[in-house]
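Please find the structures below.
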Structure P
Amino acid sequence: MLVNYTDQILKQPAARFDFNDPPVDPIELAHELAKAMMEYGGIGLAANQLGYPYRVFAIHANPILVCYNPVIVDKTSASVTLDEACLTFPGLSVMVKRPESIKVRYTEPNGNTVTTKFTGMSARIFQHEYDHLEGLTMLDACNFMERERAKKRWKLLCR
């Protein structure tokens, strides 16, 4: 079940997942994240959105990617501003400016480390989910005016 948007776990940086002494089975957590993401109709889902305080998220791809301890190694100076939504704030969307291409490193559920590049929508989803692991939401990533408009829309949606 998704945690409420007021839950403090969403506002705190997530802890690094320790593969040497795993707090939960990484394969089982990967399956749980992927399953929940699909059930909620998301294109990404961070572990802290389900109440797990670990640096891991799933991205809807073919196949689904589950990234443990992700790091953004590099990013382009070129950016794109697009509308973003989030399972934490159902029905709400905001315009967010993000680099259009990123180079990342993460560990797969089986312990293999991957370094790769994402562009376009994949880069945006990775960055959105990465923000969750940093204790940030899309409302922290958008500009002040967009955030204020979103807060008003959110109050109307929550009635």
Structure Q
Amino acid sequence: MLAAHMLYHVPDRRAAVREFRRITRPGGLLLVVLNGADHLRELRALVHTAAPDAGLRADAAWVWSDSGQAGPGLDLDAGAELLAGPFGTVERHDFTSELAIPAAQPVLDYVRSLRVTQSLSDPDLLVAAVASRLSGEVFRVRTHCGLLICR
């Protein structure tokens, strides 16, 4: 069974994991894909730095939880811990890379798509604040996701 980037979106993660365990056949595997805590760190830092110019507190500007819940989102470390109880064996494989974004527009489009940006009365304030911090050079962002193989 495959659960790629979906545990972020369920309201009760523990219940979802128990259900995964229940429906996984004996000898079967559950494959879970999650992001690492440092995924897109440079992009998050850029938004944090720009947040005060848009009238936001820097720590409130980046809502990392894809579920929309307050607080930190689910990452590889927390996911491995969550899955270890019901499954017993969780094998982790990390994948890191780097995105080289050659122009500002894809970065600005991504910032515009964020839940926090869309919640603003004037989303262009945050987008403009981010744009003012882009140097025109290639913007490099590290990526980090991983696969948890649960038995």
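Assorted remarks:
- Structure from which 16.5 was derived, mean count of other Cβ atoms within 10 Å over residues 25-32, options P, Q: P
- At a computed 24 (relative contact order in percent (Cα under 8 Å, 6 or more apart)), which of P, Q: P
- For the set P, Q, ranking by mean count of other Cβ atoms within 10 Å over residues 17-24 places Q highest.
- Rg/Rh (Cα atoms, Kirkwood Rh) - structure with the largest value, from P, Q: Q
- Ranked by Rg/Rh (Cα atoms, Kirkwood Rh), for residues 9-72 alone, structures P, Q are led by Q, which has the greatest value.
- Here mean count of other Cβ atoms within 10 Å over residues 1-8 was derived from just one of the structures P, Q, and that gives 12.0; the source is P.
All of the numbers you see were taken from the coordinates with simple rules; none came from a lab. If you're wondering where the values come from, they're calculated on a predicted model, not measured in any experiment. Cβ atoms are built from the backbone, for glycine too; each structure is taken alone.
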